[in-house]
Structure I
Amino acid sequence: MAAYLDQQLVGIGGLSVDPFTHASTGRLWRVYVVPAPRGQQIGRRLVSALLAHAALHFESVRLYSDTAEASTFYLRCGFTRTKDA
């Protein structure tokens, strides 16, 4: 999925079947917004659109973040931390 601002690509994000669980779980991938328009809710709207699409296909959605900044962003979007078994 892509996000545009004034006809310019400013963000991307992906969604697929989570390869580490079962087919009813989606995985959010590589949500990224270019630095200049950050703070304008583009990332949050992109995640919301991805989750709306995911709701049509999956029972739940997971993601993995490897930076503190990404973790903080996803927590603000309503995700919660889990411990994998």
Structure II
Amino acid sequence: MCDKGANLLIESTVSPGTIDKYIRPGIEKRGYVIGEDVYLLHVPERIIPGNMVYELEHNLRTIGTDISEIGEKVKGFTKTFVKRK
């Protein structure tokens, strides 16, 4: 799965409730405590087929997480490849 301290980014557009219904329980079933052992973030996918690289670099990101400090950490990471401010 992953090491403790990992940031798990779900970069996809999923139906409302999918993360709480499927992803969180799957992580917890493996014995991890979300927010302590691993950090779960949702970054809705915003890519149009055929323009993936351009859109990955230029689209603004929305980052959802339970812990704002982790969101800020991931925001800093995305600034390394997102060219739009």
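Computed from the coordinates by the stated procedures, all read-outs in this text should not be read as laboratory data. The model shown is predicted, which means the values in this text are computed figures rather than measured ones. Cβ atoms are built from the backbone, for glycine too; each structure is taken alone.
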Cα Rg over 2.2 N^0.38 Å, calculated, reads 1.16; among I, II the input was structure II
Value 2.0, calculated as distance in nm of label points 7 Å out along Cα→Cβ at positions 49 and 65 from one of I, II, is from structure I
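Which of the displayed structures (I, II) returns the greatest value of relative contact order in percent (Cα under 8 Å, 6 or more apart) on calculation?
Working: I: 26; II: 29.
Once relative contact order in percent (Cα under 8 Å, 6 or more apart) is tallied for I, II, the winner is II.
Tell me which structure, out of I, II, gives 12.2 once mean count of other Cβ atoms within 10 Å over residues 9-16 is calculated. Before the final figure, lay out the partial values.
Values: I: 16.0; II: 12.2.
Matching structure: II.
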The value 1.00 for FRET efficiency 1/(1 + (r/R0)^6) of positions 17 and 57 (r between Cβ atoms, R0 = 30 Å, to 0.05), derived from one of I, II, belongs to structure I
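Mean count of other Cβ atoms within 10 Å over residues 25-32 computed as 12.5: which structure among I, II? It would help to have the intermediate numbers written out before the result.
Numbers: I: 17.5; II: 12.5.
Structure of origin is II.
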